[in-house]
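Each structure below appears as structure tokens.
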Structure I
Amino acid sequence: MANCAWSEKILQLLRRMNNFYLPGSCRANCFRFEIDGAHVGWIPPRVASMLSRYPEVFGPAHGGAVSLCKSLDSYEKRSEAVDSVLQALRQDDSLTCLKGWRDEKYSVMPKFSDPPLMWMERAATSLFGVKRYGVHINGYTVSDTGEVSMWLARRSRTKQTYPGLLDNVAAGGLAAGVGIKHTLVKECQEEACIPAAIAEKAYPVATVSYTYEDEEGVFPESQFVFDLELPIEFKPQVGDGEVQDFYLLPLDKVKELLATEDFKPNSAMVVLDFLIRHSFIEPDTEPCYQEYVVGLHQRL
């Protein structure tokens, strides 16, 4: 693929993953989701209309915001009240995201460092545009001659999201009350059979953040990115069935694949960040270098 064509494909990826910030998005019409005065998300108009049917949980839209009722004044009360509404909304066929109910609790808070104000079912987070966090691991090897190759996973064709696409060697969402490093080690073991003694050598290098919208809602997401140099003789193995295969590929091939429809979009962003940080993409030879860096690190 010619360099200019590759660059344009990458720009398209970044625009897609940050389309909430672009003209014509639903952002101007969304309501702020507020809890005790704190802004924690964005609620699309059609969702806000549905929530008005539950006045004991959600107050009426006011000043461009929808808030939880003040009587819900604790983590437990908020979580249980919202969950009861979501259980009822699961019967609405128009809310396709709830068809993928996972029984996974995600924390809701203004910033990652803030104490969580409640938990919410993972499948429902896009209805409220609340921030979601995850961990992604770049697994790579370095040969005796210094050649860097990367392990990529092929997602199972039965996965709820992005079935059959290429992915990082391991990745996973941050559940409520679970730490980043704990999640990293768990996902490495479950998805790729990487022993804890190896996984714990992964080191944090960046976050990749973006916000996109689609028919299921608003997705403000930030991924904690780790690099993990794997022993040259080590081969990841399929673990919990979320992955169907692993491939060790030279970085030139990995770079080529980023510009195809064969890659899970946010994982492609994580790999792009790796290529930039390790100087496999440089500002002297890549005219879109600055646009890439900005697109990978949007403020949520």
Structure II
Amino acid sequence: MTETVVATTPPKASGKSPAPRSGGGLNSPRGTVATVIMAVLALLWLFPLVWALINSFRDYDYTQANGYLSFGGWTLDNYREAWERGNFGLHFKNSLLITVPAVLLTLWLSSMVGFVLARFSFRLNLTLLGVFLAANLLPPQALLIPIFRIFREIPLPMFMSDSGSMLNSFWSLILINTAFQLGFCTFVLSNYMKTLPHEIYESAELDGASVWRQYWQLTMPLVRPALAALATLQVTWVYNEFFWATVLLQQGDKYPVTSALNNLRGQFFTDTNLVAAGSILVALPVLVVFFALQKQFVSGLTLGSTKG
């Protein structure tokens, strides 16, 4: 008896990729509700900012006569008067002299401490990190009197301070902002550096690279996204700092630009449209920094979100 073998050929591939699944997180009813809620929250958050921007271009007398819900009375005089009355040119310079050194010094010191905490293991590793984080746990108001007295007793040459001490000096604000922001930046950078592969450091040691070279030429380029994200946050926090500037500075010509907004307040009434124009001028440098570093800021915040 002869067996008959039937050859079967496998089905040919159609060459078409499988159709994507319909639906998704944002297409589901729950995703739609979440999108609507986020849109409403975004509008509620943007409304005061947009309304302040609109009123900054309106005349105060017109809004008093017709109400703030009316439209009209458009003018650019609020910005001109705010710039001249608030002496914003001088105070922008003061903020620049305070913010740039404080941010650079904070990032430099925190990157070195973070490198040591991430690269080397020793008994007081976590204790050292806790010491740096302790500055963020204390409210600034609790340290006002001791810091004021200490800075009053620390002498400085007359070319560095008109008062001969740390008071009424830009150095005091640079130092205090660096001290309070160092712990947070150290915590972020040390955790960021711990994600870097140890193999690259082993290869660097085999090639004879010193510890300083591993830090400066190997680690710093790899943590550039984290540095950009922290730089954006630090510029915002130091630039907008108001409390210590009013405590440690005693001359109006040394106040940062945030303190200069007090010059726009009248003795008997406050022109809210004028204050809105001044606030928009104060916010512009921070917006420029954010949009300039937006790509690095987002990449620094989302790094590691796709790791398994």
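What follows draws every value from the coordinates through simple rules; no lab data is involved. As the structure is a prediction and not an experimental result, all values here were calculated from the model. Cβ atoms are built from the backbone, for glycine too; each structure is taken alone.
Looking just at Kirkwood radius over Cα pairs in Å, which of the labels I, II belongs to the structure with the highest value?
Largest one: structure II.
Which one of I, II has helix-only ellipticity at 222 nm (-39500 (n - 2.57) for each DSSP H run of 4 or more, over all residues; to 500), as calculated from the coordinates, equal to -19500?
The correct label is II.
Using the calculated result 0.80 for FRET efficiency 1/(1 + (r/R0)^6) of positions 34 and 90 (r between Cβ atoms, R0 = 30 Å, to 0.05), pick out the matching structure from I, II.
Of the structures listed, the value fits I.
Looking at relative contact order in percent (Cα under 8 Å, 6 or more apart), point out which structure of I, II has the largest value.
II
Given that distance in nm of label points 7 Å out along Cα→Cβ at positions 130 and 154, derived from a single structure, equals 3.7, which label among I, II identifies that structure?
This figure was derived from I.
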